[in-house]
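**Student:** Structures incoming, each one as structure tokens.
What follows is calculated from the coordinates using simple rules that are stated; it is not laboratory data. These numbers were taken from a predicted model, which means no experiment stands behind them. Cβ atoms are built from the backbone, for glycine too; each structure is taken alone.
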Structure P
Amino acid sequence: MKVIKLHNNITSTDKEHLISVIQQKSGSQVIELTNNLLRFDDVDNKIVFSNIKSVVIIINNVPEYSLASREIKKSDTYINIGDILIGGKKPIIIAGPCSVENYEQMNITAGELSKMGIRFLRGGAYKPRTSPYSFQGLEGKGLELLFKMKEKYGLKIVTEVMSSDKIDEVADVADILQIGSRNMFNYPLLKALGKLQKPVLLKRGMAAKMKEFLLSAEYILKGGNVNVILCERGIKTFETATRNTLDLNVVPHIKQLSHLPIIVDPSHGTGVKALIAPMSAAAMAAGANGLEIEVHYKPQIALSDRKQSLTLNEFKELLKSINFKK
């Protein structure tokens, strides 16, 4: 696969002529990645660009996830949310309950997290559940509660969007829109988020290969939204001792292949309370740009994921163990 970069001032007529020439000589379809990037196959190197002034640079051996790859963008991608930088040297911590349940739960949890120096509050208003009989979230009322916490404590909100028709509603409240594991392959949703200039946290599918993970990110990038954060949250294997197998290989490997920031969710990745702190430390050592952790003020009464939700005190100890600084 090859990608050519065009001069920014190329005319539409010259671009159309160039595309026509490439398609004729290579026998390959030309795909326009962005306004100045064209991608195509030229296996036998049939095309010579030395006399074509519109070409700036030729990039060879580009993977399918072109826009997400380091072949196209060498430098790391940094995402600014207010005064917070994602992808830099300081890791971000996203914390909060699996589901938004009521005002008391959110107020106590958000207040205590804010005191600890946490800047991102997570909480599901719309919840995809394996069983149709499990708690599905408060939906619109849940978003209202998240907005109240945002206003009261100045926290940035991370919450899941499950369908294209809910994007605007969720985006009105969320600073980062989360795509859950089950929706990593929801291509219409990914395409719709590509049109939105707002950060997207893309969770790895529970049975997704690394290449598939990056190709899902590519859908968002191709739409024009460059604010993509990847999240490793464990994959399904033959192991039954833990909820999932947290694949920390993916962190340094993604760093080699892609410029996108990547964080780790050890709560879903293990499903075992006692493993969350050590796997958080391991994720940081592997080079992750942050963590997403489930915290509940009373896990024993949580309506979802109670077994893997840390208490506020347990979470405070975890922050100490990874040397978190406000």
Structure Q
Amino acid sequence: MRFIQVGVGGFGGHWVNILKENRDVQVVGMVDIKDEALKAACEKAGHQPAICFHSLDEALAKVQTDVVLVCTPPEYHMAPVCQALKAGLAVISEKPMADSLAHCKTMLRTAKQTKRTYVVSQNYRYSAPTWTMNEVVRSGRLGEIGQVKIDFYLGMDFGGGFRHSMDFPLLVDMSIHHFDLIRFVTGLDAVRVRGYAWNPKWSNYKGDCSSTVVFEMSNGARVLYNASWCAKGQYSDWNGNWQIEGTKGALEYKQGEMKVHDVPGLYKVEKSEPVLLQQPPKGGQQFVLDDFLEAVKARRRPKTDVYDNIRSVAMVFAAVKAVKTGKPTPILDAAIKKLLA
């Protein structure tokens, strides 16, 4: 399939390699406002400068494509995604879907109206730890999930850039991964959330970079999420530390090590054993891309299409609203429910 990639600098450079390595992909256009980013992408992937453009309008006027891949910062996702969908093209974009719930609704509405495939890349689903947690939960070994705790504590200095100027950099830019993993691992959807956010004195972020939120899930379970990007040290990997408890037992994951505890009775652990991490068929963006390509050919929905991902990204903006207001906040509003009906 023919691809135009919008945004080839920063993390977009990673996608340049992903597309280059896939035999089913032909890159026919690259779009970026910076000449140096386009030049570096050409050198990295062996493309000719003739396929480089400064706008999606220019690219669509000059080349024929099947797919538009959007790798710009979140605040610039909506315009190219909607433009591509209205042009009759399929779309993949990086997470989060957009920088506001209003933009996300517009993108969902546009995908529904155009009946085109739109996928949001949720690559964290496809790492060995998260894949294995999903397998353990789905096997039924833990029973019905009742409570989950996730601790994500990393001291991260990005050296400036959009994250350092956001109001809620962790919740909006990073937590979408963990909130999507909550749904992926447990198989449950969130229905409401409450929480707090703050910024320690030493933080070099403008906005609140630490938070604690509690989700109520569709079966009544609770998920406690504690996170910080300005921790004094690194106390978890990028997946976070997990404790998942169900009616039959519990799962613990911390920095590459996983254990399952069998607790068939009330509280006593009858058996504990380490769990060998299982690699998914492919990892990260490669899985997202291949699932997208296979889904288009088979005329099925990709795993993280807009209709699925709206339930994850809505968790982000509901959490932001909850920490702003101090009140319990529903995840899906009436407008989203209507679009999903």
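**Student:** For structures P, Q, which has the highest computed value of mean count of other Cβ atoms within 10 Å over residues 227-234? The partial results should precede the final answer.
**Tutor:** On the way: P: 25.4; Q: 17.5.
Sorting by mean count of other Cβ atoms within 10 Å over residues 227-234 in descending order puts P first.
**Student:** Given a computed value of 3.1 for distance in nm of label points 7 Å out along Cα→Cβ at positions 67 and 195, which structure among P, Q does it belong to?
**Tutor:** Computing distance in nm of label points 7 Å out along Cα→Cβ at positions 67 and 195 on every structure in P, Q gives 3.1 only for Q.
**Student:** Matching task: 15.0 is the computed value of mean count of other Cβ atoms within 10 Å over residues 27-34. Pick the structure from P, Q. Each step should come with its number before you reach the end.
**Tutor:** Numbers: P: 15.0; Q: 20.8.
Derived from P, not from the others.
**Student:** Here's another thing I want to ask about it. Comparing P, Q, where is FRET efficiency 1/(1 + (r/R0)^6) of positions 11 and 219 (r between Cβ atoms, R0 = 35 Å, to 0.05) highest?
**Tutor:** On the way: P: 0.75; Q: 0.50.
Answer by largest value of FRET efficiency 1/(1 + (r/R0)^6) of positions 11 and 219 (r between Cβ atoms, R0 = 35 Å, to 0.05): P.
**Student:** Okay, moving on. When mean projected area of the Cα convex hull in nm², for residues 163-210 alone is computed for each of P, Q, which one produces 3.7?
**Tutor:** Only one of P, Q returns 3.7 for mean projected area of the Cα convex hull in nm², for residues 163-210 alone, namely Q.
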